[in-house]
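Asks: Read through the structures below before going on.
Values in this text are rule-based calculations from the coordinates and carry no lab data. What you see is a predicted model; the values in this text were computed from it and never measured. Cβ atoms are built from the backbone, for glycine too; each structure is taken alone.
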Structure P
Amino acid sequence: MPVFAALGDDTRWSILAALGQGDASASGLASRLPVSRQAIAKHLTILEEVGLVEPLRVGREVRYRVVGAQLEATARRLDELGFAWDRRLAAIKGIAERL
């Protein structure tokens, strides 16, 4: 799933966390994170491609905003995966205890 691949990078997690505090430009993010502006821009492109952020033009500046609906959908999918694994592990535990 592309969203999970995009989230598999620590820098992109840091960018999302920073954007959770408010909209920001690539330059603004670079001033807060230990990453160059060019690297931030590449990460933002990936996050935008999977629908986790969206660009907003504010005058001459492009700011980025987290797309909450996509993050919520991703969280639901992760919850579903966690629930499925919990069921499987409980079944394995039950088998092991019967042995």
Structure Q
Amino acid sequence: MGKFVEGLLESVQQRDEIRRGEPQPSRAFTLDALQVRKVCTATGLIQAKFAAIIDVRLGSLRNREQGRREPGGPVRALLRAIHNDPKHAILALSA
């Protein structure tokens, strides 16, 4: 298993521990409209390509970037992974 996948699995396990009230999060990752736009911009992709890679409609991505809608569970997780390592996350999602 690659380091990227191992890192993602470890993050999911840590998230579950935090949700159960075990260790407190070492840092908070908020996902406001500006942050969604920054994550998309960090990939170097145009909106349409980024939306296709994370499997959301272009209109939904635009709504999130403009603060009209907050990302839900799976999209939030993808955006967090892309935020942490844009290059490898996009490579993994594009495969």
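Asks: Looking just at relative contact order in percent (Cα under 8 Å, 6 or more apart), which of the labels P, Q belongs to the structure with the highest value?
Replies: Q
Asks: Hey, Kirkwood radius over Cα pairs in Å derived from one of P, Q reads 14.0; which structure?
Replies: Q
Asks: Right, here's the next one. Taking 2.7 as the value of distance in nm of label points 7 Å out along Cα→Cβ at positions 12 and 52 derived from one of the structures shown (P, Q), identify that structure.
Replies: Label of the source structure: Q.
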